[in-house]
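The data blocks that follow each hold one structure.
Nothing in this text is a laboratory measurement; each read-out follows from the coordinates by a stated rule. On a predicted model such as this, the values are computed, not experimentally measured, just so you know. Cβ atoms are built from the backbone, for glycine too; each structure is taken alone.
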Structure 1
Amino acid sequence: MAGCLEKNHSETVERLQRLIRFDTVNPPGNEMAAAQMLAEELLREGVDGVEVIESEPQRASLTVRMRGDGSQRPLLLMSHLDVVPVEPDQWTQPPFEANLVDGFVYGRGAIDSKLTAAVHMQVLLMLHRAGKPLTRDIVLIAAADEEFGGHHGMEFLTRERPDLFDAEYGLNEAGGFAVLIDGQSVYTCQAAEKGSADFDVTAAGTPGHSSVPHADNPIVHLAPALARLGGKLPHSVTPVVRAFFETAAAAARPEVGKLLLALLDPQRCDEALPQLPVTEPVRLMFDAMLRSTCTPTLLQSGIKRNVIPSKATAGLSGRPLPGVSAAQMQAEIQALLLEGGAMTAQLQDGDFRPGAAFDHDTPLLGHLETALRRHEPQACLAPFMQTGGTDARFLTDRDIVIYGFVPMRHEEEVRTFFELCHGHDECVSVANVGFAVDVLHDAVRDLASVSGL
């Protein structure tokens with residue numbers, strides 16, 4: 001048995017390394033070779049229902065359907081094959097060589113999201129090799145283009161192949177990692193995610209010669225307004241976020257639990273947040289979960305160094321909570337800018353995507369918790385909202401519940417999940433790859449096996 005587990009773990013690690021070695025930086029993506037590699041592996045194992053679907057030349061997604069008896073609706077396994085760009089000179093390991101160093105695989109996609117694809121593939125192969133009857137189809141999708149809008153990947157598939165998405169449940173990326181609160185690991189089950197919105201804030205002023213400073217310089221107007229804004233909009237608690245902090249509070253020491261529950265109160269949140277026994281990255285994530293955000297990321301002003309400009313513009317990267325409209329978010333930004341005088345917040349045309357939320361209280365959550373506790377008996381699993389976005393946004397109008405869940409134990413020597421995603425030296429431990437395979441295999445088997453064994 002131990003040898004079989006080790007084989008499943010090593011196969012997954014080796015597959016992840018092969019995937020990382022395909023440069024699928026998006027744009028341009030070029031996912032075809034990676035999708036074909038996975039397809040060939042499945043075909044060698046005798047798996048039916050394998051397709052490589054091309055939306056445009058070299059923009060390819062892998063889909064697989066493993067048939068069940070149809071007594072239950074299908075289960076969807078979602079990942080993506082493209083990755084974000086890298087700054088190679090900032091890495092200690094080459095980002096596309098997938099070097100194994102001190103028990104860690106390094107490379108772009110080691111976390112986001114070639115890891116998910118490698119793990120889902122292994123789960124599918126383990127079920128295929130077991131040869132036991134299934135109550136539901138298992139549909140695996142390793143999509144193109146998640147990192148650049150999804151137009152050549154999940155959006156294309158939902159439009160052209162709606163049959164793939166007639167499922168009861170879906171398992172996705174972006175959740176499952178353990179957050180350490182006062183030494184207690186709280187595993188996240190992503191049931192919601194923020195949207196995105198691009199706003200411009202423009203300050204008007206009076207042009208003139210830089211040798212004669214005056215009080216109506218738009219750059220000077222803009223600076224305190226952005227400082228006042230700070231990237232953070234008013235406190236607001238969504239149902240999934242409430243469930244996360246209440247679940248974490250129930251698992252914590254009473255004094256820590258009180259601090260976690262205080263985060264849900266707009267009058268007490270700012271006082272409680274600095275007192276929480278968590279790392280600073282976790283503290284920042286908690287703060288971002290409790291509000292829509294609009295971080296200044298771009299500045300544009302001036303035509304020449306010795307000319308005071310007539311206007312200055314800051315570009316904001318907005319992340320609206322589920323349920324927040326474009327008009328509501330614009331009003332919240334504008335209210336924080338009022339003290340700045342002649343200043344407007346303008347949404348860029350077509351650049352608002354609402355947040356997404358799924359029912360966080362379903363039997364799927366119980367199956368995931370049961371599987372997790374088989375491998376970590378004291379584990380706490382909490383519904384969670386991702387502060388970024390995933391391909392799940394394309395499926396909010398379907399009769400499907402999607403959770404992000406690729407379980408990762410907290411490791412003291414490693415940066416947090418949300419620091420590794422899109423960061424330098426992205427990496428994952430061999431131990432955590434094995435942990436993800438074990439837990440997800442048990443969860444999928446329990447969801448789809450006739451006997452649950």
Structure 2
Amino acid sequence: MRKVRLRKGSLEDTQNPADKNDPYTKRVPVMRSCYSADRTGHVMLQTLFENSLKNQVTFFSEYFATDLIVEDGICKGVVAMDIATSEITVFQAKAVLFATGGYGRVFRITSNAHAGTGDGMALVYRAGLPLEDMEFFQFHPTGLWKLGILVSEAARGEGGILKNKDGERFMERYAPTVKDLAPRDMVSRAIITEIREGRGVKGSDGTDYVYLDLTHLGKEVIDEKLPEITGFARTYLGVEPTTDPIPIQPTAHYAMGGIPTNVNCEVLKNENGEIVKGLYAAGECACVSVHGGNRLGTNSLLDLVVFGRRGGKAIADFLKEAKHHEISESAADRSREIISSIMDNQGTEKISNLRTELQNNMMELCGIFRNEEDLRKMIDILEDLRRRAKNVFLQDKGKVFNTELIGALELHNLLDSAEATVYSAYARLESRGAHTREDFPIRDDSNWMKHTFAYLRENDRPELRYKPVVITNYQPMERKY
């Protein structure tokens with residue numbers, strides 16, 4: 001087992017002390033685990049990477065975090081596996097910040113990258129810390145059919161119209177004032193309602209979709225103002241947007257819930273606001289709850305720019321007084337045991353089959369519309385999938401870039417994220433924001449104006465606790481369109 005100690009301005013390798021003299025290892029390391037969904041995100045990510053190189057930040061590329069070391073309310077570091085060798089490394093650190101993205105891959109159709117498997121959230125959950133408001137997951141109404149690639153609101157902002165199989169502009173029925181520019185959750189529910197009532201278009205794969213019609217905008221507007229969006233339709237679906245409508249369906253897009261933090265990105269260890277010293281989270285994996293139950297478009301930049309900066313400044317201040325805490329020799333034992341059990345297993349289950357079952361059922365039973373019967377069924381399915389996940393078989397038994405092993409670890413992370421989501425949704429007996437219960441269609445402020453905190457309990461269902469929502473300058477009001 002390799003052990004690395006992280007300091008501000010230095011890196012100590014207790015197995016190979018000579019590394020201390022290497023100028024390229026004398027900076028705080030970063031383990032890559034983030035993704036970007038659009039062009040703006042790519043520009044920001046590239047700029048961040050360039051500035052990191054300028055400031056001689058060390059990147060541990062192709063490391064997969066397998067455990068979070070938290071003892072007595074103090075974060076002491078992380079355990080990670082070098083994907084190139086399957087070697088386990090303990091990173092001892094004064095401070096750890098998770099910026100690991102969301103978990104959209106728990107659903108069949110998602111705009112998230114393949115890395116969006118909830119890894120950071122699952123590590124926190126398994127460390128005995130809570131996940132907050134996991135029942136609130138936003139579906140974007142316009143994802144490319146089958147693929148989930150995002151078709152931005154810009155298309156409807158320019159005048160794009162949603163139509164069903166009969167060519168009817170159906171949003172006039174659901175939001176007569178704003179029509180196609182209604183909020184994401186409302187448009188997503190309208191699309192699914194159209195499909196349920198038989199007005200969707202049956203696709204070649206048996207799934208249904210509706211149309212986003214841009215043809216009336218003209219070629220000049222389409223090519224000049226919407227080149228990326230229309231390019232995706234041409235490339236991936238073979239549709240020419242200047243002459244034909246684009247097949248779209250709602251796509252799992254953004255987690256409002258996640259790792260609970262305060263405004264300085266410090267991770268909370270409970271619903272009472274106590275913090276875990278040295279542990280921080282920012283971005284989609286975190287839940288500081290600026291979005292409440294339903295994020296507004298483009299406001300994910302709050303998580304990235306505002307709280308990324310606040311988290312960085314908070315860590316800088318913390319490191320002025322912080323010290324390393326001793327890590328036990330058994331810190332990596334759980335990771336080694338999990339990896340060994342997966343590698344040595346002679347079971348019959350395929351990772352891809354279990355993942356597909358999870359994604360299909362989450363989409364249908366805990367997606368845009370939810371109800372007690374479906375959620376109860378999803379709970380039973382999760383229990384079955386957890387049992388079967390212990391019986392997966394890897395064809396690749398090697399240690400060099402074993403992506404099949406990574407897939408098995410990601411499957412467990414997806415199951416953890418799904419569990420916290422389903423149980424939180426099952427318990428919330430109301431509809432609020434992106435959480436829609438068909439059997440409880442009304443928002444219930446008297447009983448449910450509170451945040452959900454889900455704690456993992458081994459061999460039992462998660463424990464749910466609650467924290468009241470603090471009302472300040474703005475009173476919650478019913479949306480009317």
Task: Origin of the derived value 14.0 (mean count of other Cβ atoms within 10 Å over residues 159-166; candidates 1, 2) - done: 1
Task: Of the structures 1, 2, the one that 21.4 was derived from, the read-out being mean count of other Cβ atoms within 10 Å over residues 143-150 - done: 2
- [ ] Compute FRET efficiency 1/(1 + (r/R0)^6) of positions 47 and 167 (r between Cβ atoms, R0 = 30 Å, to 0.05) for each of 1, 2 and report the one that scores greatest.
- [x] 1
Open item on the list: When FRET efficiency 1/(1 + (r/R0)^6) of positions 319 and 407 (r between Cβ atoms, R0 = 25 Å, to 0.05) is computed for each of 1, 2, which one produces 0.50?
Closed with: 1
TODO: Tell me which of 1, 2 gives 0.05 when you compute FRET efficiency 1/(1 + (r/R0)^6) of positions 103 and 223 (r between Cβ atoms, R0 = 30 Å, to 0.05).
DONE: 1
- [ ] Of the structures 1, 2, report the one carrying the highest value of mean projected area of the Cα convex hull in nm², for residues 79-246 alone.
- [x] 1
TODO: Determine which structure produced the value 18 for relative contact order in percent (Cα under 8 Å, 6 or more apart), calculated from the coordinates; the candidates are 1, 2.
DONE: 2
